[in-house]
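Here, each number is a calculation from the coordinates, and none is a lab measurement. Values in this document were obtained by computation on a predicted structure and should not be read as measured data.
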Structure 1
Amino acid sequence: MAELDLRELLAARAGSTLDSHARSINPQFVRLLRTIGFDRSWSRAEGAYFFDSQGERYLDMLGGFGMFNVGRNNPRVRAVLEQALELDLPGRVQLGVTTLPAILAERLLALAPPSVGKVLFTSSGTEAVESAIKLGRAATGRARVVTADHAFHGLTLGSLSATSAGEFSSRFQPLLPGFTRVPWGDLDAVERELRSEDVALVMLEPIQGKGLNLPPAGYLEGVQALCRRYGTLFCVDEVQTGFGRTGKMFALEHWGLEPDLIPIAKSLSGGYVPSGALLLSDRVFDAVFDSLENALAHGSTFAPGDLAMAAGLATLHELEQQQLVAHSAALGAELLARTQPLVDRFDVVKAVRGLGLMWAIEFGEPESGRLAWQLVEKAQRGLFSQLVVVPLFQEHRVMTQVAGHNVNVIKVLPPLVFSADDLDWFVGALEETLEGAQRLGRSAVGFALKMAKAGAAAQLRR
C-alpha cells in the first residue's frame, strides 16, 4: 500500500496555495491578501523568520498573534513530540487518566500564583475563557460577568459576549445575556457593578491586546480587592500575555495578582498543537466538581491530549533553559528605549508603549499634513496604520499588525527568540517607513483610499 508523502503532495501544489484556499476555505481572505500585497507563497519558517517560495527571509513581528514564544518550528519541542509519537502513548483514555497531564499541571501550578490549585485543560484560548465563564457562574450561583471596554477574549459565543469589539459581534446578535462592560481603568465603574453582589466574575486582560492598553497604576490591584470585598471571582485572561511575553512568566506577576481564574493558551504548546488551560482556585473547582455525580461536569474531547501535554512540557523546559523570559524583559526594554524617541522625531507618532516583547506605536493627526491625514481618516478611521503595516511588509519584509478596529495603533508580538540584530532590522525599517508615511504623498493617499474601498483595512485588525 502506497504511503502518503507530504513532500510530494506539497510540491505538486507549489504556486497554487492561494487559489486552493480561495476555492475551498475562504475566498474573501485571499482577496484581502491580494489587495494589500500580502499574497506570498510561504515555504517554511524558523525561529523569528518566514521564508517565501523565492527564498526571501521575512521578520515575524506577529508571532502567530503571540503563539510562537519559543520560536517557529522549535527543534527541541519537535524532538519531544517525536519521542511522544514513538512511545505510542494511550492518549485520551476518556474513562481513565494518563501521566503527562498531571506532570504538566503540576509544573503550571508551580509557576502560577498560590491562589490557583487546579488545572482544567482545553484545546484553545477561547475554550479556556468559556470554561472560566461557565465554571465561575456555577461556583458562585451568580449569572453576571463584567469585562472592560476594548477587551478581546475570543470569538466563540460566550467569549464573544465578553469581547467589546463590535466589528466581531454585531452580526451575531443576540449574544449571551448577563455581560456588562465598564471603562478600562475605572475602578468606580467596577464597584458600581459589584455592589449588587450578583456578579460571578470580573474578567480582564492584564494588558489589553486591542490597542495594547496598559493598566493605570493601582487598577488591577484595585479590581482584585473589590472582587474580594463583594464575593466576586477575579479572572485574569493570560491567553496572549502568558509564557514570558511581558518579561514575566505571567503578566499578572507585574502587579502581584492572585486571581481565582487564569485562562492560558497560545504559546502553551510552542505553536505545534492546539492547547489551552484554565487555572482555577480550589474553591471554584470544589464548588463545581462537588460529587461523584459531577466528576465530569466539564471537559473537552481532545484535552488533555498526550501530544499537547508533551509539547507543553517541552515549551516550559525551553523557556527555562534558554532563559527566554529574562530575554523578553531585557530586549523589550531595549526596544522601548530605541523607539520612544520616535514620539519627538515624528509629528504623527503620539505614543510608544509596551512591556517585555509586547509593544505598540500609536499615531495621531500631525500638525503638518493635516489635510491629507483627514482625507485618509475620513475614508476609514484608523487607515493611517495601514500606510505603515503594508510598506513594512512589502519593502522591508517585516510582518506586523494593526491592534484594533478604528484605532491607529500597530502592535508587535515577536517570538521571544527575537535577537538584537532583529531589533535593529525592525527599528531601521520602522524609521524608514515612518519617514514616507508621515509625508502622506499622493500615492500613499491613493493606496489608502483603494484599501478603504476594498474593505481591506478593517479586515487587517485581527
Structure 2
Amino acid sequence: MLNILIFIAGTALAVQAFIGLTYFISSVWEKGKRATVFGGLQFLGMLGLFALFLYLKASGFFETGPGLVILVGGVILGALACFLLLRRTAPNKRALEGTNGLVTGEAKRYDEREIVFARNRCLAPGSEQYGIFYREHPEYEEYDAARRQKGGPLGIPGTIDQPGHGPNVAATLGSVSIPVYLSAPDKYNPLAHPMFGGKKAELSPGEAAERVKGYTLNLGADLVGITEINPSWVYSHRGEIFHKNWEDWGKEIQLAHRYAVVFAVEMFSKMVAAAPHTPTTIESMRNYAKGASIATQLAAFIANLGYSATANHLRHYDALLVPLAVDAGLGELGRIGYLVTKELGPRVRLGAVTTGLPLIPDKPVDIGIEAFCRVCNKCAICCPSGSIPSGDQAEVNGTLRWKLNEETCFAFWGKIGTDCNVCMRVCPWSHARTFPHKLIVELVSRNVIAGRLFTVMDDVFYGKRPRPKAPPGWAKFDGEGR
C-alpha cells in the first residue's frame, strides 16, 4: 500500500511540474512578460516540490509515522482537488436551449437602419435617406453629426498610430475591398451555374449537412454549425446600401429560408494582442474578407445544388449572426457582447449562408461562459469607453443578456481610428490554444469551480489590466505598445 501511495503522489507531482513547464514555455512563446515571470516561479516551485518528494522518498521518510501521515494527507488533498476541479458540474440548462433560453418576452426585430454602422456608412448629410431617417429618429441626429466630425475607424483625423500607420491602413483597406466587391446582389444571391439547369440535387438532409459543413471547413472556416432560423433574429428593414441600390433602403426584409449555415474564422492571437492599435484592425478585416469569400462560395455551391441561398458577410446581412451562431452550437454569448467559442474564445469573425436546402440542425452548447463571465468581469474593467456592463445580465428587448453600449463603443472607435478590440484581447478565453490553455479551457467548460479559480489566476498571471503587446514585425507602427 505504501508503494502505491508513493507512486500516486510522485506521478501527480511529476504531471503537475510538466504542466507548469508547458505553461512557462507557452508564456515565453506568447511574449507575456508578467506571465513568463509568474509561470517561471510557478514551475520552479512545482519542480522544487517534486525534488523534495524524491529526496524524502530516498531517505525513507515516508516509512516513518509522520511521513506516512503527510503522504496520506497529501494524497487525500490531491484527490479532493481533482474531484472538485475535474468533475462535471450541473449543466446550464439555459445555455443548452440556445437563444430560446435567453428569451424572456417578445423580442422585437432589429431595424438595420438604426444600427450604428449603417447610420455611419449610409446616411450622407443632404441625402433623401438622411432626411427620412432623422425625421423618424431625431434623437440620433446631433449625436451622429458630432461623431462624423471626429472621423471614423481609419478615417480623418487618422489613427492612434499615426504618423506610422500608413502601411497598416493600406493593408486594412486592401482586405475591405473583398467584402465590398462581394456585396453586389448577384454575388450574395447567386444563381445556379448554367450547366446544372436549376435541377435540384437528390440529397437527404443528413448528407446535405455533411457536404455543406465539410465544404465550408475546406474553404477555410475554423468552425461551422447549422440552425433553423428564428425569425426574431432577422433584420426588419434594410439599412446597409452598397453599389447604389438605394431602392432597397428601408425595404422590409422577408427571409423565406429555413436554415442558416453559420461559420467562424479565427483572428490570430498575435495580431489581437496589439489591440487597440492598427494590427488588430488588419486582422479584423482579413477575417471579414475571408468570411465574405467563404460565404459567397458556399452560397454558390448550394445554388448549384438547386436551392436558393444568400451569403451573409460584412457588407450584406439579413440576420443577426451572433444569435444564429449560438443556436448553431458554435458557442455562447458572453459579457463582451461577442460569441465566445470553446476552441478560440471570442477571437472569431462570423459569416453565414441562409438557405432553403433541407439540413439537419446542430444543437446549442454549454461551455460554461455564462458562469465564467458573471465572475470574471475583465472586459468591463478594461473597456476604454466603459461600454461593457459590469453588473449582472438584464432584460433587453425581451432577452436576458449583457448589453454592450454600441453607441459609446463606436464613438471610441472614431476617436482612436481603429476598431479597438481591447475586450477581445483581455478576455481569458482569447489566449492562444497552447497545451496548458487547452487544458484550462477543458476544465472551465465543464466545471464552475474551475472557472472561478482560473479567473483569479488569470488576474495574477496576466494582470487585471493587461497591456498590449508588440505585433509581428511586418505590422509594426510608430510608438507600438504604448
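Output the label of whichever structure in 1, 2 has the greatest value of Kirkwood radius over Cα pairs in Å, for residues 212-387 alone.
Comparing 1, 2 by Kirkwood radius over Cα pairs in Å, for residues 212-387 alone, the maximum is at 1.
State the single structure among 1, 2 that was used to calculate log10 I(q)/I(0) by the Debye sum over Cα atoms at q = 0.21, 0.26 Å⁻¹, for residues 188-227 alone, giving -0.87, -1.01.
Working through the options, I get structure 2.
When you work out Cα Rg over 2.2 N^0.38 Å, for residues 332-395 alone for each of the structures 1, 2, which one comes out largest?
If we compare Cα Rg over 2.2 N^0.38 Å, for residues 332-395 alone over 1, 2, the biggest value is for 2.
Quick check on the output: -15000 is helix-only ellipticity at 222 nm (-39500 (n - 2.57) for each DSSP H run of 4 or more, over all residues; to 500), derived from one of 1, 2. Which one produced it?
It must be structure 2, since only it matches.
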